[in-house]
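Presented below are the structures under discussion, each in the form of structure tokens.
None of the figures in this text is laboratory data; all of them are computed from the coordinates on show. What you are looking at is a predicted structure, and each value in this text was computed from that prediction instead of being measured. Cβ atoms are built from the backbone, for glycine too; each structure is taken alone.
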Structure 1
Amino acid sequence: MKLLLPFLCGAATGVLSAWGVGGGTLLLLCMTLFLGVEQAEAQGINLLYFLPTALISLRAHRQNGYLDAGAIKAAIPAGTVCALLAALAAASLDTSVLRKPFGVFLLLAGLSTLLQKDKK
């Protein structure tokens, strides 16, 4: 019974990830707000959670012809450098410094999604 809530959180955010809703972000919120997991640990778990879901999504996008080889070649080096710099910054800062900017980012991302116009 102790594992039921974490299992349900993981399953629900997995389904939402498949729909493109941003399940990883929701998983972070579930772990920190409802399961009492520290933010740094939750971020590590979220990174591990992301790997299989990203690989499955990548395979599906490739099969459906949604991948742009030029964009991928440009994004990989830039994304790698930015990820390394962000990881170094996050490791050197106190997590309390990162909480408010991350919360603002989540609010802006949510508003952007809500206000996005359908492109048909």
Structure 2
Amino acid sequence: MKGLLIKSPWVDLILEGKKVWEIRGSNTKIRGEVGLIKSGTGLVVGKVSIVNSIKLSIRDYQMGNEFHCVDSKESYELPYKNTYAWVLEKPEIYENPIPYKHPMGAVIWVDLSKATTSVSPHRF
């Protein structure tokens, strides 16, 4: 399973089901379940399903506050030249977060099958 690095408070909002668009500067072809890694903690805190990736116009971004949770005052321009909403469903918080070893250079994705050593792979 892949792990997606997300900073707080965004990862918490995703896990609570409040944030269903993860805004990124690139498209993703990845679909299905991914682990959610809270940036800077060394922990996989839950999982979510990526079901789509949509290129956003400025209007889409401004009208989508309820989906991406960015304050409307900060939505006056797109955050990236090419802005995408990775559409998320079925968030699940892990009761016991899973520690992983962060590989050098990983900034978006982590291969959790290689980075988790203390937990059996079926946990994901």
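I have 1.06 for Cα Rg over 2.2 N^0.38 Å, calculated from one of the structures 1, 2. Which structure is it? Derived from 2, not from the others. Out of 1, 2, which one gives 1.2 for distance in nm of label points 7 Å out along Cα→Cβ at positions 85 and 101 as computed from the coordinates? Of the structures listed, the value fits 1. Identify the structure, out of 1, 2, from whose coordinates relative contact order in percent (Cα under 8 Å, 6 or more apart) was calculated to give 15. The read-out was computed on structure 1. Where does the value -26000 come from, among 1, 2, when helix-only ellipticity at 222 nm (-39500 (n - 2.57) for each DSSP H run of 4 or more, over all residues; to 500) is the thing being computed? Clearly, the read-out refers to 1. Among candidates 1, 2, the computation of mean count of other Cβ atoms within 10 Å over residues 5-12 that gave 16.2 used structure 2. Please state which of the structures 1, 2 yields 1.3 when distance in nm of label points 7 Å out along Cα→Cβ at positions 13 and 45 is computed from it. The read-out comes from structure 2.
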